[in-house]
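Structures incoming, each one as structure tokens.
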Structure P
Amino acid sequence: MTILDQIATQIIKEQELIIGPVAWEEAKRVPGIHVSDERKEDVIVENGDKKEVVNKLVHQYDRLFGRASLEVCKSAVSNIIVSMPPSEVPSSLM
């Protein structure tokens, strides 16, 4: 599991705590997000620019549920991105 897979998984899990299973359904709508098993929380970021795929995931929640969901996304991964070089962090999480 790559760091961006971990970031996407953590974002979806935090959104699930707030909006329930809809979080997984919305994640599946994002091109480049592959959910192979919700029960195992197995998420793979694939296809092209993986940082951009994570940005699209964040924007999917923001578009549907507003600014609060954007802050939930940032908070969910703050402990992961703190150790990443800024150039590797998806722009929506900065």
Structure Q
Amino acid sequence: MPDPLLLRLKHLLIDTLKLEGVTPETIPDDEPLIGSGLSLDSIDALELVVSLEKEFGIKIASSEESRQALASVASLAAFVRARADPARLPPL
């Protein structure tokens, strides 16, 4: 069964960044989000950070923390799991 948090994050990516023609199934878990992969840029990253903070109540305090968290969907899921209130996470 797919990880519900990964699926939720993929939907958040698509909705926040208005990615046309992209479905959750076409976003690899371990492919880089910035630069290659989805070809997100710094503006996209900022929009995504704001959405993550609203959705999960987490704070991404620095550009280095942001770079690590946004490395891939899988790294983003690990970051969110480590910092979000468990009540805001989808059940496993």
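Structure notes:
- Structures P, Q, by distance in nm of label points 7 Å out along Cα→Cβ at positions 28 and 52: label with the highest value: P
- Computed 15.9 for mean count of other Cβ atoms within 10 Å over residues 20-27 - originating structure among P, Q: P
- Structure responsible for -19000, with helix-only ellipticity at 222 nm (-39500 (n - 2.57) for each DSSP H run of 4 or more, over all residues; to 500) calculated and labels P, Q on offer: P
- Taking relative contact order in percent (Cα under 8 Å, 6 or more apart) as the criterion, the largest value within structures P, Q is that of Q.
Read-outs: derived from the displayed coordinates by stated rules, not from any lab. Note that the coordinates shown come from a computational prediction; the quantities given were computed from them, not determined experimentally. Cβ atoms are built from the backbone, for glycine too; each structure is taken alone.
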